[in-house]
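J.: Below you'll find the structures, each written out as structure tokens.
Just so you know, all these numbers are worked out from the coordinates, no wet-lab data involved. These numbers were taken from a predicted model, which means no experiment stands behind them. Cβ atoms are built from the backbone, for glycine too; each structure is taken alone.
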Structure P
């Protein structure tokens with residue numbers, strides 16, 4: 001079991017991003033004694049060749065404490081990956097492989113974040129009512145370059161390191177960076193109405209809550225392997241947009257439903273990518289909040305960050 005608190009030396013990669021910043025904040029809020037290194041891309045580029053040397057240097061000062069790497073570094077531009085698969089692979093496949101190899105050498109634990117996009121995302125017979133949430137052991141089959149690079153990253157981690165946790169999540173939003181929630185909140189000032197797709201269904205997930213879950217998992221002593229953590233329940237982008245309008249006091253009827261054909265993108269979005277939380281519950285950890293409750297909490301905690309023109 002991973003020792004708690006000051007007996008752990010934490011390294012957060014991608015520390016300046018949406019999830020990484022929440023991981024750092026959550027750890028530092030616990031106690032002044034928590035040993036956490038926040039490594040943004042400038043401090044540790046997981047796509048570069050110096051990962052193992054950097055990990056060795058970080059581990060040298062651990063003083064016998066347990067080493068835990070929380071990997072929040074990733075290429076997240078789903079459409080951009082279609083035109084630059086090499087760039088996406090460098091961050092999403094080769095980066096995790098280097099981290100896993102370094103952790104194996106140093107006896108460290110790696111918590112690696114993956115995505116619902118590793119699954120095909122098709123709706124059985126075109127009927128959402130016939131779909132069921134994806135379990136961790138369901139066959140994968142990514143339909144995009146982004147999903148393929150993340151699936152390959154999972155395989156690299158499993159092959160290189162026994163002491164790993166892979167956590168798939170979905171539809172992430174947070175106070176740092178750009179995301180769907182911020183965009184919808186801002187667009188109410190510029191457009192009288194918005195058309196938002198209503199034929200894609202998934203699990204909106206608050207980055208702050210995911211961060212807490214990842215830290216809990218690293219300390220839990222749960223079996224190493226693959227888990228799902230995403231906002232409980234399910235929603236369409238249309239549902240989420242209406243909920244955002246409710247949080248900012250705008251009329252949700254200004255949001256109109258449409259289908260994906262009206263917004264063609266380079267990368268095909270999953271029609272259904274709801275993640276089952278069974279693996280998380282079976283491990284005995286706190287379940288994620290219902291996605292709607294989490295969105296309300298996000299605005300209560302960071303309203304100014306979510307309701308800022310972008």
Structure Q
């Protein structure tokens with residue numbers, strides 16, 4: 001009797017595994033949700049819509065972009081981490097909520113267990129922009145003014161968990177300056193706040209900065225990447241201007257809930273590899289100052305692990321300079 005029960009249980013298990021495998025092989029058979037953990041209109045939202053259009057065409061299923069903003073990307077990322085790993089809900093995640101927030105403030109999800117890395121899809125430097133009324137025209141002038149007026153300058157960010165915030169926190173720690181933080185629900189509203197004068201400045205994604213730079217509604221004084229941007233070659237890097245070895249570059253990536261089957265991961269990975277080389281996608285990304293990127297799931301997982309270690313050290317530096 002016991003043997004019969006064990007045999008029956010084994011058959012049920014094998015049947016379940018076989019059904020899951022078959023389902024994964026047939027993926028996708030219905031519409032896919034693409035969760036954006038930021039407000040509409042910003043860099044991540046733009047990248048998500050470019051990606052969604054490509055995947056919809058390539059996979060043959062409707063891709064619905066869904067914004068779930070809040071907490072510098074934590075709210076939306078946490079939401080995705082709790083969904084079933086069936087391939088029908090994906091996250092256009094970013095460095096802040098994946099590699100920084102788990103170290104800086106703690107989150108309810110483990111980015112390497114509760115999420116499945118698929119591929120980084122774009123990278124972009126941040127641009128240091130100031131309201132034209134702020135009396136600084138270079139990074140050195142920004143440092144000098146901030147030191148002479150502690151707390152007077154305010155900066156906008158996408159929230160206390162994101163790269164926009166921590167790039168400024170690191171800058172302040174290394175320059176001995178102090179500015180007042182004002183959080184928003186995304187990069188786009190933070191940039192709009194610089195334009196209106198609600199805040200003095202922002203280290204914002206180039207996607208959000210470029211239109212304002214072209215309209216002369218803000219003054220751009222530097223970029224935060226390791227090298228100058230091809231989209232704004234006249235702007236020096238922060239490292240060139242005042243802080244050697246300073247770099248803060250943003251990425252967006254496709255991640256799935258933990259436990260997503262390998263066949264789904266592989267099919268998504270193959271599609272994203274082709275997307276990175278697609279001329280139309282490259283052109284669309286370039287319009288907003290972003291570069292297309294592809295990484296294998298294993299390369300992406302390793303990159304996250306490395307970044308988590310790096311931010312542990314940087315967080316020690318930020319905290320040490322606060323005391």
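J.: Given a computed value of -0.92 for log10 I(q)/I(0) by the Debye sum over Cα atoms at q = 0.21 Å⁻¹, for residues 112-175 alone, which structure among P, Q does it belong to? Please list the in-between numbers first.
T.: On the way: P: -0.92; Q: -0.99.
Going label by label, the one that fits is P.
J.: Rank structures P, Q by Kirkwood radius over Cα pairs in Å and report only the one at the top, that is, the highest. Walk me through the numbers before you get to the answer.
T.: Working: P: 19.8; Q: 20.5.
Greatest value across P, Q: structure Q.
J.: Related question: Name the one structure among P, Q that distance in nm of label points 7 Å out along Cα→Cβ at positions 240 and 272 of 3.1 was derived from. Mind dumping the intermediate values first?
T.: Details: P: 1.9; Q: 3.1.
Comparing all candidates, it corresponds to Q.
J.: For structures P, Q, calculate distance in nm of label points 7 Å out along Cα→Cβ at positions 96 and 248 and state which one comes out highest. Intermediate values should be presented prior to the final figure.
T.: Details: P: 3.3; Q: 1.0.
Sorting by distance in nm of label points 7 Å out along Cα→Cβ at positions 96 and 248 in descending order puts P first.
J.: Also, quick follow-up: Comparing P, Q, where is relative contact order in percent (Cα under 8 Å, 6 or more apart) highest?
T.: Values: P: 21; Q: 26.
Evaluating relative contact order in percent (Cα under 8 Å, 6 or more apart) on every structure, the highest lands on Q.
J.: Turning to a different aspect of this structure: Which one of P, Q has helix-only ellipticity at 222 nm (-39500 (n - 2.57) for each DSSP H run of 4 or more, over all residues; to 500), as calculated from the coordinates, equal to -14500?
T.: Numbers: P: -11000; Q: -14500.
So the calculation was done on Q.
J.: Tell me which structure, out of P, Q, gives 0.40 once FRET efficiency 1/(1 + (r/R0)^6) of positions 160 and 232 (r between Cβ atoms, R0 = 25 Å, to 0.05) is calculated.
T.: On the way: P: 0.20; Q: 0.40.
Derived from the structure labelled Q.
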